[in-house]
Every structure is written in C-alpha cells, then in structure tokens.
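In structure tokens below, several structures.
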Structure P
Amino acid sequence: MFNRSFSISRLPGFTTIAILVFVMLYLPIAMLVVFSFNSGTSVAIWEGFTLEWYPRAWANEQVKDATIRSLIIASTASVIATIVATMAALATTRRKQTRGQTFVYILINQPLMVPEIVTAVALLIFFASIKVATGYQGLGYLITAHAAFCIPFAYLPIRARLEGMDLTLETAAADLYATPWQTFRYVTLPLVMPGAIAGLMLAFVTSLDDVVITLFVKSAGQDTLPTYMLAQIRRAVTTEVNAISTLLLGLTVIMLTAFFLLTRKRN
C-alpha cells in the first residue's frame, strides 16, 4: 500500500547537507573559542594553551567601562521593553478581534521586518533633533533606542504565553468582583510571568549584542562592548578580542538556554 507520509529527513543527502550546514555555522565559533586560549598573539597559528588573555581583558579599563555601560543599557532597555510589550500583549489578546488587529500586530513587530540600518538611521534623525533642542547627550538616547528595538523580541513570547492561557481563572476572578487591576495582579501576572521573564532575557541579549543602532545613536565616549570590539577589530584581530567574544558567547548561550527552559511546553 502506498505510504503518503512524507519526511524531509528521508530525502537522499539530507544527513550530509545537515552536517555541512552545522559545520559551516559552528566551526568558526568553535575556532574563536579555541584561539581565545592561544598563548601567542596570532589568531591563525596555534602556539600553546594559556588563560592569560581573560585576566588581561578584565584588567583593561576600556573593556570594564564598555562592559558596565553595556549592562546598564541592556538591563534598563530590556525592563522598559518588557513592560511595554506586556501591555501591548494584553491589549492585543484580551479583547475581541476587531478590524485592524493585524495592522496593530504588524506595527508592534515592525523592527523585526524593517532592516536594522533603516531603524538606526530613523532613530539617528529623530534623536539628533532632540539633542539640538535640549543639549542633552546622555545614555537616555541609547536606552530609549534599544528599548524601542527590543519591544517585539519581548512581545512575542509574552503574547504566546497569553494566547496559551485558559481564561477560566480570569473570568472566575471577575465573577468574584475582583477589579481589573486585582485580576491582573493576582491572576494574570503570575500566570504570564514565565513568558515575561523569557521576553526580558531575549530583549536583554538582543540589546547587549546590538551594534548597528548603537553606532548610529551613541555620542562620543559612549562605546558599548560590541562597538569597542568592532573598533579594535578594525585595527587588528587580537586574542584579547577573542576572549571577550567567548565570554559574550557564553553569556548569550546561558540566557538563551534559560529562555528555552522557560518557554518549552510542559505536560
């Protein structure tokens, strides 16, 4: 009897192509990590194992300043983005479907669909006029820009969490004369918290790794860790940069692993 089931993994050459894809994706990253332990200064010739580049990178005052600045921006922007994304998710899931709902969804996720360089140029023009009018040159522009860019990254897991929630408990709270705020505080918020934390972590990682928007919006002396590394690479790729990249990679992997654990479906 003819079997109508189809699986792409049964196609000829699927395993070979899959292995090649994974090798092309992860071999450069693996080489970066390996050469961060190279005792020599070359990024192409292995000269022995050492850990000296990690304490040397930490002892670099510019690296410390850029790291602290990156953490401040990413932490603040991710919190703002998560709060706004939670309100947007509630507004788009806890109401009847109306005409224009899809358009609202597109507007919220616009930074994901528009090339990042376009968003960066738009933010540059917008903030430049504010800088001229106010004279303010602080980190507020970077935090606002990162928060605006990270909103859809926080919005998607929060919306998914809300759409997967049963409305029974919220309805029961309303039947027991709970106000909308009490219903949100004691029922909706605890249930949506895993999605909110997942969105927060995803927004944090996105902000921490951003280069394009930061380059366009930042003022003098406001380098983040990624823009500092880019400036160093323009001169020469050093083992110290490899060490910093490895640490960033480790942080990103930890955050994304936690994101996966929070958002996976449980029986």
Structure Q
Amino acid sequence: MLARQLAGLPIALEFLTPLRLRRVQQHDTRTFAQALGWYPAIGLLIGGLLLALDRGLSELLPAAPVAALLVTALALLSGGLHLDGVADTADGMAVQGEQSRRLEVMRTGDIGPAGVMAVVLVLLVEWSALVSLEDPIRSGALLLAPALARWTVVPVALAFGPARPDGLGQTIREGLAPIAAPLSTLITLVASVLLFGAGGPLVLLATLIAALIVAGAAARLFGGVTGDVFGAAIEVSQAVAWLALLVAQQRDWLDPTLLS
C-alpha cells in the first residue's frame, strides 16, 4: 500500500502540471486516484515557483505587471487545466435543460459566453489580489494558496457524488481511502500552520467554503461533480484564498512565521 501511495507522487505531478519526468504511462484507476494525496504537495511546488518568479520580477517591474505575469505563470504551470474547468462548468450551468444536456455541453469543451466571462472574472480577482498583497503575507500567500486549492479536491469528493459513473469524479472518490484523504489534509494543515501559525487553518477554512459552494451549486445542476467541477473549485478557491489573506493583511490578523 505504501509503495502504491508513493507511486502516486509523480502521477500527481504529471496530472496537475505539464511537467514530465518520464515517458507517458498508463496507470490503473486505483493508483491514479490515490495520487490525490499528493495534490497539496504539487501545489506547494507550484507556489514555490511563483514565489521565486515574484522575487525576481519585483526587482524589475511594478506590482501590476508582476501580478499579471504571476497569473500567467500559474495558468501555464497548471496547463490551463483548472481554467478549462471553470469555463466548462460555467457553460454547463448556463445551459437551460436536463442534466444530460448540461453534461453534454461540458463534454464537448467548446467555450461559450458564460465560460469566457467566468474565466475573465476569476483571473481578474486573482490579479487584483496579487497586486494588493504585500510582504510578509505575500510570500506565504504565493506558496500556500495553490496547495490549499488543490487540497479542496478531497472535501469536494467526500461531500458530493460523481455526476457520471465512468468519469474523473468517480475515479477520485474511489481513491480517497484509506491514505490519500488523510495524507492530503495533513500536508495542507502542516503547511498552513508553518506559514501562518494558528491563523493558517482559518485561511484553509475560507478556501474550503469557497470550493464547497462552487461544487454544491454545480452538483445540484449536474447531479454530481465532474473533473471540470473539481477544476473550477480549485481555481475559484485559490482566488478566495488570496482574498482571505488580503483581508487578513489589511486587518493584521495573521502572524507569518516561516517566511517572515
């Protein structure tokens, strides 16, 4: 069981980013699903790259273009996977009709007006939050938010059933136990506390609420969650994590620890 869980680490990296450490492989459903235990770790890796980029660019450019480049880098580092989920979920929710019709629109992947609007709004929120965040909160926020957002796959999968019996939602739900869900949560909690002390879990809570709201609204219309819904929940909750940290920054609620 331990070997299978460790095997999920490179799978998580290859699924959540365009990075490839080896030739493309086929994995059994169980091993692929258990890789979600490492999703927050991949989020921390992405956050670390954003942090390094931010520190380099901040010496050269004002805050607004730096934030724009960080949002661009984040989209590239995730292969556009979650933004695609935002677009497809928004398009599916905008359709008037039965659940089957909504799911069919999502499956086609052709972005419509609702999808374009949703992506633009999410990117705008992310950009505005990054423009406004300042150190010492900023460094921890860049590192932590991608991890928190990718952890939300666990509570969303626990709270809502899959919309399709053969889709990614079903695959992820089957892989939650016995190790993946606790491992993912442990990594996220430890990172939150190390970066922001006792207030870190409060940011995690804000991220959780955002993801559950997005997934809950979608599940009501689709009869469950899909891979696109997971992606939308990740992207929206990531933006909310930065907003929550911005609120904490303005009110001096957090005490950054590790990167202060």
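Looking at distance in nm of label points 7 Å out along Cα→Cβ at positions 142 and 190, point out which structure of P, Q has the largest value. Before the final figure, lay out each step's value.
On the way: P: 4.0; Q: 2.4.
Structure P comes out on top.
Identify which of structures P, Q gives the largest calculated value of distance in nm of label points 7 Å out along Cα→Cβ at positions 14 and 222.
Working: P: 5.0; Q: 2.5.
Evaluating distance in nm of label points 7 Å out along Cα→Cβ at positions 14 and 222 on every structure, the highest lands on P.
If Cα extents along the principal axes in Å, for residues 46-93 alone computes to 57, 24, 10, which of P, Q did it come from?
The structure behind it is P.
Hey, distance in nm of label points 7 Å out along Cα→Cβ at positions 134 and 214 derived from one of P, Q reads 2.9; which structure? Don't skip to the end; give the middle numbers.
Numbers: P: 2.2; Q: 2.9.
So the calculation was done on Q.
Using the calculated result 64, 34, 27 for Cα extents along the principal axes in Å, for residues 86-237 alone, pick out the matching structure from P, Q. Each step should come with its number before you reach the end.
Details: P: 64, 34, 27; Q: 47, 39, 18.
Only structure P yields this read-out.
Can you tell which of P, Q yields 27 when relative contact order in percent (Cα under 8 Å, 6 or more apart) is derived from it? If you can, show how the numbers build up before the last one.
Working: P: 31; Q: 27.
Derived from Q, not from the others.
Thinking of P, Q, which structure, once P(r) over Cα pairs in 5 Å bins from 0, in percent is computed, gives back 1, 7, 14, 18, 19, 17, 13, 8, 3, 1, 0? Spell out each step's value before the answer.
On the way: P: 1, 5, 9, 12, 13, 13, 12, 11, 9, 6, 4, 2, 1, 0, 0, 0; Q: 1, 7, 14, 18, 19, 17, 13, 8, 3, 1, 0.
Answer by label: Q.
Readers should treat all values here as calculations from the given coordinates under stated rules, not as data from a laboratory. In this text, all values refer to a predicted model and were calculated from it rather than measured experimentally. Cβ atoms are built from the backbone, for glycine too; each structure is taken alone.
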